[in-house]
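Each structure below appears as structure tokens.
Taken together, the values in this text are just the output of simple stated rules run on the coordinates, not laboratory data. This is a predicted model, so every value here is computed, not measured.
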Structure 1
Amino acid sequence: AAPEPLPNIDPLTLVRQFLEATANPDGEYAAARAFLTPDANKNWDTKNPTIIETGFSTVPTSASAQDKTQTVLLQGKNVGRLGSDNAFTSL
């Protein structure tokens, strides 16, 4: 069982904690899946995850008070993929 994300967490911290959780493949990424909606969880393909270099950044964009949403832009460099045998293939 993976811990649930903290309630009322700000969007930027939520995205950063999700990204940290994606580094743990235990339970088919159960820690990261705890952050997803049921539909996103069902559709998330973890068989060939993309590798993002360690120097990624999260950038908050303007928030919308009208619908209470905020977008967080994730920037990173895609350097390769892991195959089904967990072998790394560079791009």
Structure 2
Amino acid sequence: MLCAVYKSVKKDRTYLYLLRRDDFSAVPEALLKTFGTPVLVTVINLAKREHLALADIDKVRQQLTEHGFYLQLPPPEESLLAQHKRQQQQSSN
């Protein structure tokens, strides 16, 4: 399964996977407006991969098959408070 991967110019670390290069027909208009002008990053063969860096490959394949696209959002950033509490716990041990 080949897919084209595009990055967003508006949303940092946000990517859009498509079944066909430059075919945005399956992507909702509201999503495209929020995403901004897509910039092609790469074309990858998901059939030859076992995993992706920041996305569940099975979920990507499923979304591509069912919806024609997959939106990869950046992982949520950990709050500074949570980081501070973790550091406090580590230093008290």
Structure 3
Amino acid sequence: MTVYRSHNALRGPLTPDGIAALTLPATRLGRRGYQVDDVDALLHRLAYELNERSRQLANVRAENRRIKDALHSWQSAEATRRLSRRA
């Protein structure tokens, strides 16, 4: 899948404000509606960027889980070590 690039649309990462301010070019010769190729390309870009953000979020959540598990293991080992020192 390719990333949508156009001088008529957004540059850089998609943001809610950028999407709200987006203006697609109208069809030629006074017909109503938008140019199908521009709409299709923008939809492909939206799908690509949403997929990327979902992937990044999944990676962040996995890293967060790994850190929490490591902290939990360390806390358990530290508590056991302190208890064994008291005995």
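Of the structures labelled 1, 2, 3, one was used to calculate Cα extents along the principal axes in Å, giving 54, 31, 21. Name it.
Derived from the structure labelled 2.
Please state which of the structures 1, 2, 3 yields -7500 when helix-only ellipticity at 222 nm (-39500 (n - 2.57) for each DSSP H run of 4 or more, over all residues; to 500) is computed from it.
Attributed to the structure labelled 1.
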